[in-house]
Structure P
Amino acid sequence: MKLLVVVDMQNDFIDGSLGTAEAVAILPNVVRKIRDFDGTVLATRDTHPKDYLSTREGKNLPVEHCIEGTKGWEIRREIEDLLAEEPIDKPSFGSVELAKKVCELNEKEPVESITLIGLCTDICVISNAMVLQAFLPEVPVTVDASCCAGVTPESHERALEAMKMCQVQIL
């Protein structure tokens with residue numbers, strides 16, 4: 001089985017409170033990648049409580065975003081329409097729940113490869129790539145850079161380089 005993991009393609013990260021021109025620019029690539037993917041597609045959704053600013057993350061990144069139930073928390077409509085199942089909500093950068101789900105799928109049918117796309121390359125994409133490699137060290141993990149954007153173009157490139165050093169394949 002081949003897996004595609006769509007990381008946090010939410011309104012707040014695209015053109016909302018933490019959006020960037022680069023995130024908007026990758027939307028057509030992401031839609032095409034999901035539509036053309038021959039395998040299982042999973043998605044994550046950054047999910048924060050209303051009191052986000054009082055959390056450890058909120059104190060370090062004092063910008064309200066992805067507050068559960070808000071428009072910014074929602075997966076972008078054109079992407080959500082392509083998903084067969086509900087996204088995995090995650091309270092932080094990397095998702096142990098995602099890794100557990102992938103391990104469960106692997107027990108039913110061996111996972112041949114995992115490809116990650118989405119936002120942000122330098123925070124949640126890299127975190128989930130590392131978590132998935134830790135849980136399934138023999139499964140190749142790939143990141144499609146044309147379907148990712150970072151907080152800045154420079155931090156996007158640094159994250160891609162860091163992942164290469166950790167044996168994540170970069171397309």
Structure Q
Amino acid sequence: MRKILIVIDMQNDFIDGSLGTPEAVAIVDRVKSKIRAYQTDDVIATMDTHEKDYLETQEGRNLPVEHCIKESEGWMIREDIADLVSGAKIYEKPTFGSLAMAEDLKELSEKEEIELELIGLCTDICVVSNALLLKAMMPEISISVDSSCCAGVTPESHRAALETMRMCQINII
């Protein structure tokens with residue numbers, strides 16, 4: 001069985017930039033250790049990617065904080081993590097979940113047995129969105145989230161997202 005690690009949005013803006021939190025900074029070393037435990041071919045990463053008109057989008061009107069504007073410093077994956085995922089497939093996504101990643105993984109699951117593990121930011125937005133999207137597309141695939149390698153907007157919303165995923169049969173470790 002092939003186990004694939006999905007590193008969600010470990011970008012500067014979410015770690016210590018415009019939407020950064022102390023909890024996000026605190027998981028960086030654990031995320032790096034987790035990535036090192038996988039073969040490069042078994043690591044996928046996502047990048048929240050917005051255009052300059054972000055504040056005019058529905059998301060921008062609901063979260064009026066510019067972040068992850070393509071090609072900006074905040075959009076970049078944190079340098080020490082970027083070095084570890086340099087050979088990985090990276091999906092740029094304009095919204096919380098990546099349909100392209102889910103479709104590619106579904107196609108892969110039809111060719112070989114896989115398990116998925118998710119880590120990254122933010123537990124309560126992009127991690128939960130991708131986990132539920134993947135579970136909906138592949139209900140029989142084992143999907144887990146390492147809670148020690150995730151951080152939410154707040155500690156409370158982090159815990160709530162973990163419980164939501166647990167209720168949807170996603171393994172929380």
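Structure notes:
- Mean count of other Cβ atoms within 10 Å over residues 3-10 derived as 24.4 - corresponding label from P, Q: Q
- Origin of the derived value 2.6 (distance in nm of label points 7 Å out along Cα→Cβ at positions 19 and 131; candidates P, Q): P
All of the numbers you see were taken from the coordinates with simple rules; none came from a lab. What you see is a predicted model; the values in this text were computed from it and never measured. Cβ atoms are built from the backbone, for glycine too; each structure is taken alone.
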